[in-house]
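Given below, in the form of structure tokens, are the structures.
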Structure 1
Amino acid sequence: MTAPLLKLEDITKRYGGTLALDGVSLDLRAGEVHALMGENGAGKSTLMKVLAGNVAADAGRILIDGKEVDIRSPAEASANGIAIIHQELNTVPYMSVAENLALGKEPRGRFGMLDRKRMLREAREKLARIHADVDPTRPLGSLSVGMQQMVEIARAVSENARILVLDEPTAALSRRESQELYALIDHMRRVGVGLVYISHRMEEVWQLADRISVLRDGGHVGTGPASELTEAKVVSMMVGRDIEDLYHHESRTPGAPVLEVEGLEGNGVGPVDLTVGAGEVVCMAGLIGSGRTEMARMIFGADRRAAGVVRISGKVSAPGDPSAAIADGIGMVPENRKEEGLFLEHSVLDNIAISSLDRLSTLGRIHRTERRKEVLDRMAALHLRQNAVDLPVEALSGGNQQKAAVARWLMRDCDLLIFDEPTRGVDIGAKREIYDLIDGLAREGKAILVISSDLPEAIGIGDRLLVMRAGQIVHEMPSQQATEEIVMLHATGAATNSASDTTAAAEEVQP
């Protein structure tokens, strides 16, 4: 047993009347991966913000190598060898990869001018350290979300951190990118870096972690060796109760078609034909770049289609017009909730009500009492704290932000709901709630289209499973007949090749 590299002792933090952290203690050893688990809002992010210098604790202390340190800013955290990879991207998309990697530490030449040649050379070296094949001259925003995440990791690794916090680092990575990250974690562990690993993906935790700590409602529930803890035990610690079958739902009988898509083409997608019936949940799986999101955006009218027809309950929906799609009864929870699904600086109230203002106002005057009552009803249905109704939505945890995005369309009472990666970055307790919500909506007669890169989820929650590859639906089957192997075979194109070709191809599928 080695002495702790990092020790957090009795960390307490209040936000008004809310106790976000209640005397939490945690330690980290050099060369250890210590998983930190808990539901959204359990206090994980607040604890890491205290460590990163973004938030000042009301009580408690931080020790590094046994010596108490005072961390009041991110710069002081960095000076103490602490680096944080946040769940949400913390980059500048319109700047190049090299400029992002050098941000705040730009190399200077004569007369204080930016040394661009040195900046590019150092960027290539930083990317090579994590085996990221990225052109450092490209604008960061032109990369996939997964590659942008890898650039953030490269920046943190280049700072030679002794304490590295990874907050849901694989949420937007393909399986191959995730495996590369795991190899990098093993390397950092061997050279004595201590890693705090925050993830809702159980398989990752048991693959990587030496120890696991669980937080619930701002308190420390317990810590133990990963080898001695079971998934069922950790889930029980997280939620305070047992969760039996994550994907269980009773048999559903679809009704008449609500969504009918014929010959849809555009953005590298098509032609696509698709139907979703009333009371039916159709899940769509596929690789990164298979065209799932692009197809959904065209159905919703966010992107203009080159050809094809979309009908909702027999009525043709106007192309390239989200407001018309909403009026036709379509709602969409996008993959990137922060940029496309929410108004972060506005209140939870405003975010949930925004798409229903037409029926909550008369001659431009909003019926505020009615609006507030309906919003609170939707929040209660999704177990969102009602005292958060007037908070900016950016103050919520990632899982609760997702619930707010879903509540917006519940309030609109849409006939068709499209969920693009509905449980990305969401804890296991909230996942069960979202699955129950989807099942409940289907039983009310709503048509549900779910895009998911979580294969057990895509198989487990739906009635039918569709597989996309290269912009087309290449396979369809009842969900009860689907397996992860069958999905991989069709998603990679290996179903038409020899079985020996499947292993390398399957590395591209998302976990």
Structure 2
Amino acid sequence: MSDSRVPETESASDDSAPKVPVTPVVATRVMGLAIIVLSGLQMMVVLDGTVANLALAPLQSDLGLSDSGRNWVLTSYALAFGGLMLLGGRLGDAFGRKKMFIGGVALFTVASLLCGLAVGEFMLVVARFLQGVGAAVASPTALALVATTFAAGPARNQAIAIFAAMTGIGSIAGLIIGGALTEVSWRLIFLINVPIGAVIVMGAVIALEETVGERLVLDVRGAVLATVAATGVVFALTEGPELGWTSPFVLGSLVAGLVLFGIFLYVERTADNPLLPFSLFADKNRVATLVAIFFAGAVMFTVAAFVALFVQDILGYSPLEAGLAFIPFAFGLGAAAAVASRLAVRVQPRWLVVTGALIMVVGLLYGSTLDDSATYLADLFPSVIGIGFGVGLAVVPLPLCAIAGVPETEIGPIAAIAQVAQTLGGPLALAVIGAMATSRTLSLGGISGKVADMNPVQLAALGDGYTFALLGSAGCALIAGLAALFIRFTPQQVAQAQAAGKSA
């Protein structure tokens, strides 16, 4: 961290003298240990989400997971991360961001160790949930620390750019590094976080400055109710195909989830500082935007999971080959993002989202027709890069629409709620689409379990279930496009939101 800092001023030693506020200690140059620590955490969190998809097939085979247990490896992390993210950011505001950042990274690191040492489904799912809790505290606190660590102007702008770039770099690196590590053992994708997390914690202790906590009313009840309610509904939808839809466990968890969701809405209406302000729903444009964000997030989450399983279990790709096969998706998304960022201030954003959704639907419908005779260049490559391009067109305008017309003081909370909507869209959609895929497989004579134990008929049924899941993802893309038709923000409002977002 740079030694160039704004000096502190202290109050006089005489207790009767007026207290002079202490000027925050900030860095005026970006390069140093602080940005390595903060951006390193962001990259680790993103990379962990990417590599888990590539490890699903070997992980299921090694631990003998059921199809529902395999899905829980992804959903347990995403539910905790999305459900507790808003609370995690406010914990940093209330108790000090450095303290909460270190605590979140430490929890994430310990949970990663438990994931790597897991000997069964229950241990792995619980450890993944704890990873999500740690990420929910550390990730939003890290972004807030960027603002308090670096001085306003070029230093902070560069720091934010580096921090944001870690999302893209982490996604690409996860495909390559994760695939290579999984070739050796799926446990390494979790164990690699242990030394990295330890270095980040030590670096944070040295390089970061503590912030003064604010006296905030924390909506702990709302965060817990939302997370538990979503988990109950996801449990019912995930376990239904295997336990039976009339199982007391399935019906009980579904009813409990819905009841708890109703209680959550009541708590949020009466809370002093709610995580979900009901004033959001006064603007129909913003409601439509959040719905589109939710289902766009669902498409990204489910496609990544089922395509990774299809190419490994059905086409016989290794984890590294599967990771490399996904790279065109990132290039398609990046190219579309560059186009959409320019067009969003010239044409109505809803048409960009609708166009992106239609491209996704076409690509996913084609993908749903593939079987074990599919080849990469002729079948997978055009689908992967096309779907990536559609995702890029859709997801760039949506966050701008979420904050269009919002006062600068409310941009942060609204943007955070939009991020939660995108994060929670994934596990909830995976529960529904995963149930569709498993039911399809079982109806065709397939089984749930190790691919190595399946005969050709069962393997064909498994592949049919995976491609049937892509139809469900296409349905999510279609809903996102239909919701976008109700977004009436103008290019001028989007341009203002773009400028206001950068300023905020």
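Bear in mind these aren't lab numbers, they're just calculated from the coordinates by the rules spelled out. Predicted model, so just to flag it, every value in this text is computed and none were measured. Cβ atoms are built from the backbone, for glycine too; each structure is taken alone.
Taking distance in nm of label points 7 Å out along Cα→Cβ at positions 98 and 458 as the quantity of interest, name the structure among 1, 2 where it is greatest.
Going through 1, 2 one by one, distance in nm of label points 7 Å out along Cα→Cβ at positions 98 and 458 peaks for structure 2.
Ranked on distance in nm of label points 7 Å out along Cα→Cβ at positions 34 and 114, which label among 1, 2 comes first with the largest value?
1
When relative contact order in percent (Cα under 8 Å, 6 or more apart) is computed for each of 1, 2, which one produces 20?
Only one of 1, 2 returns 20 for relative contact order in percent (Cα under 8 Å, 6 or more apart), namely 2.
Ranked on mean count of other Cβ atoms within 10 Å over residues 146-153, which label among 1, 2 comes first with the largest value? Each step should come with its number before you reach the end.
Numbers: 1: 21.8; 2: 18.1.
Structure 1 comes out on top.
Given a value of -26000 for helix-only ellipticity at 222 nm (-39500 (n - 2.57) for each DSSP H run of 4 or more, over all residues; to 500), calculated from one of 1, 2, which structure does it belong to?
2
Can you spot which of 1, 2 the value 0.60 was calculated from, given it is FRET efficiency 1/(1 + (r/R0)^6) of positions 194 and 474 (r between Cβ atoms, R0 = 41 Å, to 0.05)?
The structure behind it is 2.
Quick check: 1.35 is what I get for Cα Rg over 2.2 N^0.38 Å, for residues 210-305 alone, calculated from one of 1, 2. Which structure matches?
Details: 1: 1.71; 2: 1.35.
It traces back to 2.
Of the structures 1, 2, report the one carrying the highest value of distance in nm of label points 7 Å out along Cα→Cβ at positions 90 and 450.
When distance in nm of label points 7 Å out along Cα→Cβ at positions 90 and 450 is calculated for 1, 2, structure 2 comes out on top.
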